[in-house]
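What follows is calculated from the coordinates using simple rules that are stated; it is not laboratory data. This one's a predicted model, so the numbers in the text were calculated from it and none came from an experiment. Cβ atoms are built from the backbone, for glycine too; each structure is taken alone.
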Structure 1
Amino acid sequence: MPFEERLRSVRLPSRKALLVGYPASVFYLSGSDFRGDAYLLLLSDKAYIISDSRYKEELLQVNGRIPFLRPVEIELDLPSTVASLLPRRVEELLVDRGVGVFLLDDLARMAKVEVSFAREQERQIRSMRMRKSKEEIRVIRENLRLHKELMTRWSKTVLGLSEAEARGRWICMLYEAGCEGPAFDPIVALGSHTSRPHYQVGKRAKITGKRSLLFDAGLKRRGYCTDLTRMFFVDTIDGRFRKLFELVSSVQEKILEMIRPGVPARELDRSARELFRAEGVDKYFLHALGHGVGIEVHEGPSISSRSQDILEEGMVFTIEPGLYLPRRFGIRLEEMVLVTEAGCEVLSR
């Protein structure tokens with residue numbers, strides 16, 4: 001969907017305006033990345049992208065790229081700039097969660113309008129972002145190809161490094177490959193450390209190939225994220241570990257077969273827990289089954305027991321079942337999938 005079409009599709013009556021400050025929404029609607037230092041002001045018939053003098057050149061690049069969108073440089077402060085742009089017909093200014101609450105009183109006073117939270121419009125933008133366009137899917141595919149290539153190279157260079165050093169190695173590789181950086185702080189966990197789903201890396205334990213290694217990492221490139229978890233083992237694996245690894249892998253495959261348009265997302269999470277419960281290990285599954293990935297590494301749809309999302313063609317999300325035995329070991333397998341007309345495609349394989 002072209003950016004002008006995205007901007008125009010946000011529903012606004014003529015007496016209302018919408019101020020968007022949430023960085024992911026600004027990027028999605030405009031295609032412009034100001035690193036969280038820009039706002040979109042949407043009216044029923046036009047839109048403005050607003051930033052300060054530090055981004056003068058970026059604002060000039062926006063000029064003319066989207067005819068519907070005009071760049072504006074803040075002269076004094078954001079409230080006075082917004083007030084100067086609002087036509088008299090506007091009676092209510094809607095703001096999203098990216099607009100600081102400390103600005104609300106000044107916006108209302110200077111613009112002489114009622115200020116309200118844009119709940120309906122935020123839901124609409126979230127819904128739009130969940131269904132990826134062909135171009136978004138193309139970028140995510142490219143990112144995943146690069147991610148897998150880098151992960152393979154990384155795994156061949158980390159023997160003898162500590163968890164912290166291995167994490168640093170990954171981050172350096174991303175920048176060397178032209179990425180914008182990691183999608184999140186990567187998790188590098190050895191042996192018993194793998195039993196903690198969001199383990200913080202240590203500096204002492206060395207990767208020797210004699211213990212299991214869990215690596216959960218993502219990259220960001222061209223504005224879009226990836227998120228994969230892989231487990232690396234060298235030497236022998238004890239029977240209990242092997243049995244549970246095969247179970248996690250089996251559960252993941254069964255869930256992948258369930259994915260198709262119209263399926264409630266919570267049913268995927270519920271089914272995974274039932275499969276683990278049948279083997280008496282459901283208490284070791286400590287997190288939701290998955291989450292959407294796109295401009296943000298965690299976005300809609302939510303693949304959890306409380307999710308209200310219904311799967312639709314074009315959605316991209318993770319499927320990451322896991323089992324975590326305290327102080328012994330953990331196992332997590334994570335793939336990124338695309339909902340297709342007939343089912344799903346595993347993008348990360």
Structure 2
Amino acid sequence: MLYSTLVSVLSIMALLNLDYMIRTNDVMSPRTKHYFRLSIWAIILTTSAEVLTLYLNNGQPAYRYASIFFDMLGFAISPFIPLLTGRAISRQITRLLTVFWIPPVINLLAALLSVWFPILFYVSPANVYQRGEFFGVFVFAYINGMIYLLIESLLETIRYQIKNRPILLFLFTFLLLGTTFQIVDYNLRLSWICVSFAMCLYYTNCSEMYHQIDTLTELLNRSVYESWIRRMDGKAGVMIIYLDIDGFKQVNDRYGHLFGDRCLSEIAAQIRRHFARLGACFRIGGDEFCVICHNKDERMISRACDRFNQKINQLRLTQQANLPTVSWGYALYDGKKGQIEKTIAQADRQMYACKAARRGATGSTKA
């Protein structure tokens with residue numbers, strides 16, 4: 001009992017430190033920080049409730065009602081923790097979220113009713129804890145929340161093109177094992193220690209992800225681009241696409257930087273939509289983008305560029321006439337060590353040739 005208490009106290013101290021780190025984080029959005037902190041305080045509350053039940057479920061009838069209250073609290077809150085964490089990283093409320101909230105709500109009602117009926121748990125008149133007849137409702141609600149968190153996490157790695165899925169799978173396996181051991185033997189008291197540890201690792205993983213993302217365009221940022229270029233050096237079959245917004249300075253000067261930011265966001269969204277399946281998409285400068293493709297099929301690359309161009313023109317005709325056009329160029333890297341910069345320069349020259357052709361076609365002098 002003393003060991004479990006000390007470990008739980010250390011877990012709570014770690015979570016309090018994590019809460020402070022999140023509160024002072026200047027990279028995450030306020031909404032993300034809000035849901036992360038809700039998750040942490042829910043874990044602290046359930047861990048505290050579990051520690052208290054260690055001392056209250058002691059066979060002394062005088063403490064029976066306090067035992068029932070803290071047991072009910074732990075059962076009611078636990079399945080909401082992975083849902084709150086999933087909301088921290090998800091971008092919008094979807095039907096998926098609505099469906100996954102149903103089992104925890106049912107579990108919440110079952111936990112409240114367990115105060116009077118042996119549904120999820122039962123505390124005898126002699127103050128002895130037992131699992132209820134429908135304990136499986138709690139297990140299902142908790143696993144349901146974990147599945148939602150896993151889905152949202154994987155969707156974010158796809159959206160941001162972050163290659164950390166093995167880390168996520170390890171975290172969820174670790175959580176699943178800790179929870180399974182406690183379901184098999186309640187006295188092990190492992191689940192909330194595992195949850196606290198996993199939350200710290202999960203936040204670290206998310207922080208690393210957000211530091212790789214350009215906040216305006218949600219593409220990979222310049223530092224990740226430079227890391228990729230170093231890794232690609234010496235590897236054949238890499239196609240590099242350079243894209244640059246035409247006349248972007250004039251757009252900012254004429255319509256303001258707020259409109260310019262909206263243009264960057266829209267164009268970046270179209271780059272991700274048309275090129276993400278071919279490779280990793282980066283914002284490498286103010287109005288400059290790059291795609292590093294593992295697909296060296298030039299016809300496929302050319303078709304993707306044409307479809308991208310058609311979409312930009314369609315948006316200019318139907319939604320935003322002032323949206324600037326985008327020029328691009330691409331080049332295939334042959335894999336010669338130390339020569340990747342020459343391939344980048346070749347793609348850059350082709351991009352400027354495209355830009356010059358656009359100026360010649362429109363009679364514009366804008367870059």
(request) Compare mean count of other Cβ atoms within 10 Å over residues 117-124 across structures 1, 2 and report the one with the greatest value. (result) 2
(message) Quick check: 0.75 is what I get for FRET efficiency 1/(1 + (r/R0)^6) of positions 13 and 341 (r between Cβ atoms, R0 = 41 Å, to 0.05), calculated from one of 1, 2. Which structure matches?
(response) 1
(message) Of the structures labelled 1, 2, one was used to calculate Cα extents along the principal axes in Å, giving 90, 45, 35. Name it.
(response) 2
(message) If FRET efficiency 1/(1 + (r/R0)^6) of positions 77 and 205 (r between Cβ atoms, R0 = 35 Å, to 0.05) computes to 0.90, which of 1, 2 did it come from?
(response) 2
(message) Suppose P(r) over Cα pairs in 5 Å bins from 0, in percent, for residues 101-148 alone works out to 6, 24, 28, 19, 12, 7, 3, 1; of 1, 2, which structure was it derived from?
(response) 2
(message) Starting from the value 2.7: which structure in 1, 2 was distance in nm of label points 7 Å out along Cα→Cβ at positions 61 and 157 calculated from?
(response) 1
(message) One of 1, 2 was used to compute helix-only ellipticity at 222 nm (-39500 (n - 2.57) for each DSSP H run of 4 or more, over all residues; to 500), and the result was -22500. Which label is that?
(response) 2
(message) Looking just at FRET efficiency 1/(1 + (r/R0)^6) of positions 21 and 237 (r between Cβ atoms, R0 = 41 Å, to 0.05), which of the labels 1, 2 belongs to the structure with the highest value?
(response) 2
(request) Taking 0.8 as the value of distance in nm of label points 7 Å out along Cα→Cβ at positions 309 and 325 derived from one of the structures shown (1, 2), identify that structure. (result) 2
